[in-house]
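Please go over the structures that come below.
Nothing in this text is a laboratory measurement; each read-out follows from the coordinates by a stated rule. Computed from a prediction, not measured in an experiment: that's the story for all the values here. Cβ atoms are built from the backbone, for glycine too; each structure is taken alone.
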Structure 1
């Protein structure tokens, strides 16, 4: 079971699930959300880059 509290970095289980979804249906609108313990912008941009890379792989796989 995954519990997303929106106060930590995205866990590997969520990244894996996101990759599976984008492989099946292609890129989807995606939001990285923090409700508490908001990290520096640079850290959020790393997660954004990872989300974009995963979505791009989904496009080439589908």
Structure 2
């Protein structure tokens, strides 16, 4: 009985730990290039960054 309770507590702790959002691992890219730089590429990189960290942004 005690083993079952201990196992359930461990499973609950693992589940709670898995639900916590990860901290951000960087800053979003900033456009510092010349005016003739390909802005489409910069926008794509920004979209990729936001999609990678969308869960963390929604939590904050």
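Here are a few things to note about the model shown:
- Look at FRET efficiency 1/(1 + (r/R0)^6) of positions 16 and 32 (r between Cβ atoms, R0 = 25 Å, to 0.05) for each of 1, 2: the largest one is in 1.
- Which of 1, 2 leads on distance in nm of label points 7 Å out along Cα→Cβ at positions 8 and 40, largest value: 2
- Source structure (of 1, 2) for semi-axes √(5λ) of the Cα gyration tensor in Å, computed value 44, 8, 7: 2
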